[in-house]
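Taken together, the values in this text are just the output of simple stated rules run on the coordinates, not laboratory data. Being a predicted model, the structure only gives us computed values, none of them experimental. Cβ atoms are built from the backbone, for glycine too; each structure is taken alone.
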Structure P
Amino acid sequence: MKSNKLKILNDPIYGFIKIPNSLLFDIIEHPYFQRLRRVSQMGLSNLVYPGANHTRFHHAIGCLHLMQKAVQVLQFKQIEISDEESNALYISILLHDIGHGAFSHALEHSIVNGISHEEISLKYMKKLNDEFDGQLTLAIEVFEGNYKRKFLNQLISSQLDIDRLDYLKRDSFYTGVAEGNISSERLITMMNVVNDELVIEEKGIYSVEKFLIARRLMYWQVYLHKTGLAAENMLVNVLRRAKELSNSGEKLFASRALSYFLNTKISNNNFSDKTLDLFSKLDDFDILSAIKEWTYHSDNILSSLSKMIINRKLLKVEVQQNIFLEEDINKIKYKIKQSFKLSEKDLEYFVFQKKIENQAYNPLKPIQILNKKGKLEDIVNASDQLNLFALTKPVIKYFVCYPKQMKLVKS
């Protein structure tokens, strides 16, 4: 029986979303893409915001919808975009996150740390291109920024791209953090192209200002929330410890896919078709089921960290503007060492400090405003909002994590 490929999906953010053609439908139906249903968009942020259970699948479909809107707007403004180019944009934005691992960024910093999710996305696109007889060739060219028309790549990856327009609005909706609720449709309606550059018409300047402020606030309130930082770093440490034990010959409970990545050193050079296929079978469920089982493991570090994540008994987090004094950190380390009988090396799993950085706007990749005289201006100069200049400077903060029963004297 032939399947109906003219599907309409109901999205809580945008309402009904159309899948524009059968190729897009077949890509969505592919097991590589279906895995995204089992990969959370925001890692362990649901331990802070209970509603943040949406997936990379949600986000990719939302991006497809917004890209269709963007193409319609630009074509209405007499920007010539062929059917082949628009299809390349749809495929490229649909697959831009396909290389994300389980719990999004955690794998990248632990057991699959020899290759970035962008590089894995590209490998998936090339593999799918083989399967679909070269129909993704132009999409790959646009995705890599190698296509002659620069603005097409800017729709995929820039400071005001379709990716950001969806995830800010979507993450705001699911977390309930109203500050991130940007006007995606308004921003898209104000898009135009001048000299092969994606620009925003002057009428949209306040929407761009709100977008930049929303991005800054979402990073501090959601993406860099201190409890979320603790949870993600603990997840990274659990996976690091599991890999360390596996490499020393310890047999750990794990799915076939997870077992492969625990026992194999991953790099861009050895990321073969077999590795790619196994990566497509690795998702949040593999990681969570393993961690639940590891709570019973004889290794004190692995079982302790696993229990802390499963029961949401997370490490305490202190955040401040200045780097923490070494003597304060050493006091904490000494107490933990005595209490848990840990070596100096093992101590790193429970006491660690890192820095976080938030730069809401990068002036080296400007958002260009098209004024009424037809001239282009960087948003920072075009805006009468003085705070925008402040957003160009990176804000750095430092955090330290340690078990809650200890106390840190603030420096």
Structure Q
Amino acid sequence: MNTTQFYIHRYTRLALLNLLLIALAGFILRYKILFSLPFIDQKHLLHGHSHFAFSGWVTHVLMLLLVQYLSKQKTEAVFKKYKWLINANLFTAYGMLITFPIQGYGLYSITFSTLSIFISYAFTFMFWKDLNSLTEKTTSHWWMKAALLFNVLSSAGAFSLAFMMATKTIHQNWYLAAVYFYLHFQYNGWFFFACMGLASAKFLYTIPVPVQKKIFWLFAGACIPAYVLSALWLPIPKWSFAIVVIAAFSQMISWLITLQNVKKQYAQIKILIPKSILWLFVLSGIALTIKLLLQLGSVIPSLSKLAFGFRPIVIGYLHLILLGVITLFLLAFLMVEKNIQIKPMTLTAVKIFTAGVIVNELLLMLQGITAISFIALPYSNELLLVAAVILVSGLFLLNISQRKIS
């Protein structure tokens, strides 16, 4: 095993362990709703769960896959150069996983959170410079660079929250605006654009280059104004609302163009993806389609107010993106890159996990829909706990399946 393979296997194993820890934290959160766990603060654990999901799972895997892409383009030992950044990100992620459940937003948790942001700045600077040094320039680089920029931009939301807390000038509207600013540019910026960059480099390059550029610019142009879709409850001028509507349609049109061209190039694309995991990309694509349709529907003010007024719908939407779109894509991509060995046990584990994702999503959406009608869904919390058990079981088996990697 060479040095690059060593780092890839090591960091992939850690990524899968981290995803299991996230699922276990989710299970405890669901368990505490039904049963007494007085030594655990629900809100504090929720903060640890979400922060670790972002840094310990998604950001860690994206860093790993982006550096892996770079290592294939350059002859130098790229992982040796980046390992301190990946390790530093993991250090802050574990720091947040430990400190947030203990103290919530406190000195140590905020310190780890702030450090993780500065690490993302350093990664952006280094990776951007290395991308520019490559001889061959592709559209995938546009996606990757946009992802890095949106990651940096998202930190403005985090620093705004820190400022409000430090000065004790928290206003409900501004607080929520800052939270959604951070979430939007993480989910719809850093996460989505990085995944599209990886997909573009691996198999979407089969789409004609002019079409690739059109798809990129439609998504990139829509990303910043689309933030307002997460804050339609704020008083915004009519002219800016028109831009938001255009952004929502722009995203949907761009995705339809992508699907149309994937269909045209399907014969070429399917050769690049193992048949046993193609379904994961399909499910991730379906989840993204649902997400974009929901965003499009949210431009209707009455629907937007209804959705943001019910917690299960908000949680369901966020999980749809993080689990349905991003996590399923990342697991599939890790298998395409052979970072995760495709064994019968691996496929069984991923199927169990995916079933948990679907069950969890359906239950959250049903809970939200019934809440709108002021009807309590019978045994909803018990069923959500079962969904959490399915998620944990699938990930536990997935970790077991990767114990011996040749």
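Tabulated results
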item: If P(r) over Cα pairs in 5 Å bins from 0, in percent, for residues 151-334 alone is computed and equals 1, 7, 11, 12, 12, 12, 13, 13, 10, 6, 3, 1, 0, the structure in P, Q; result: P
item: Ranking P, Q by percent of Cα pairs over 36 Å apart, the structure that comes out highest; result: P
item: Answer label among P, Q for the case where helix-only ellipticity at 222 nm (-39500 (n - 2.57) for each DSSP H run of 4 or more, over all residues; to 500), calculated from the coordinates, equals -26000; result: Q
item: Given 4.2 for distance in nm of label points 7 Å out along Cα→Cβ at positions 111 and 359, calculated: source structure among P, Q; result: Q
item: Which of P, Q yields 3.1 [distance in nm of label points 7 Å out along Cα→Cβ at positions 223 and 367, calculated]; result: Q
item: Computed 20.6, 67 for Rg and Dmax of the Cα atoms in Å, for residues 343-390 alone - originating structure among P, Q; result: P
